[in-house]
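Read-outs: derived from the displayed coordinates by stated rules, not from any lab. On a predicted model such as this, the values are computed, not experimentally measured, just so you know. Cβ atoms are built from the backbone, for glycine too; each structure is taken alone.
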Structure I
Amino acid sequence: MDLKCAFENVTVPNVLTGIDEIVSNINDGISNCNTLSFLNYNFPKADRKRTLDTEQITQYYKPQIYLKNREWFNLMPDDSVSAFSFFYTNSPKTNFSDDSYSWSQTLNLVVWANLSVIDPTNDSIFKENLIQQVQNVLIQNRYFDEIEGITNIYDGIDQTWSDFDLVGDDSARFIKGNTATFRIEFNVRYTSDSCLCN
């Protein structure tokens, strides 16, 4: 299965709350931004899942997204799309209020882009331009009120994908052609709904 097919089969909870709601809001903003029209496969929050390679009896971590029919899909570079993004968390939720309903958490946005497809006339590595475009959307648009601020920007395979294991032909997918990958790390604040159960 390729990324296009996986994107069509992604399932998200019927009622979004907490970090899932924030990711959905940011994805809506990215999808509606003309500046980021190249980024048309915006996946929701992925899980850092342990995968077992049965041939070598080794375990490794991949960014995986949940699809219909109880299936998980590895989010890795794929020539079937010009660019894709996904979110993941690598930190705990931290309560910052007395009411136990206000939370802060670090969120990561990973972008992979095939530069030759995005702009075939540009024979250069314009990764910094893409980073700036995504950063501007995250900072300047008011529908992202939950974002406290960008803390780090990582680029290159090793820094961007450092929370995941690249095994087999994974790394070859990153160096193939004129591609770029980067990760923007930022903090978000949100309030979870309080519900009194009887």
Structure II
Amino acid sequence: MRRALRPCVIDVRHLAGALDLWLCMWEPEEQERFETAVVRAMTDANPRATRMQALALCFVLGTPRLLAAAQRLGGAHIFRDGDVQAVEIAVSPLRELLDAGRRLRGNVLGVEMMLARFVSDRDDRRADATLDWVDVRDLVAVARTTIDARLFGEIERRIARRGKYQRGRAANLLGFSVRLRTAAQSGMGAESPIFGG
């Protein structure tokens, strides 16, 4: 008889912040340091909640090193039976989105076509979700070459919605920045991007 998995509690806001930082780790050395920090967060010196967050991050990122660390943690029986599996299942949709973005890395034409698909059909949820995980470098590459103002505006909107680390890397290293106007300034119900520098 199969037992039901226990619900797991993952702080999505903290996980999103960690993913924002990971998506700015463009060099192998940066990625290695980030992975080291995640592995260290799973040591017994940290509270259970921190270890659970790190475990979730391991499953979302899915690098060989982090998956090996997650397996070791699961084998150490630190969490109750089924907790590790519950975390893996809970974050699997996020892992799939991250993987979809990874598959497009360096495929500037593919990213441009997906942007065109979305601006032509705003109800295309698959394109919308994937574009949220496309590497910011590829979005900037399309912005630098497109002659379609709709695509450029959509790229600005996408980058403005990214976390502070990705927006910072886009501005500082790629020379592409967006400024956010408050709802009061824009007359809109939410922050909206405007072209900057």
Out of I, II, which one gives 15, 32, 33, 17, 4, 0 for P(r) over Cα pairs in 10 Å bins from 0, in percent, for residues 27-106 alone as computed from the coordinates? I
Which entry (I, II) yields the derived value 1, 7, 14, 17, 17, 14, 11, 9, 6, 3, 1, 0, 0 for P(r) over Cα pairs in 5 Å bins from 0, in percent: II
Given 23 for relative contact order in percent (Cα under 8 Å, 6 or more apart), calculated: source structure among I, II: I
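Between I, II, which one scores greatest on mean count of other Cβ atoms within 10 Å over residues 67-74?
Details: I: 13.0; II: 16.4.
By mean count of other Cβ atoms within 10 Å over residues 67-74, the leading structure of I, II is II.
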One of I, II was used to compute helix-only ellipticity at 222 nm (-39500 (n - 2.57) for each DSSP H run of 4 or more, over all residues; to 500), and the result was -20000. Which label is that? II
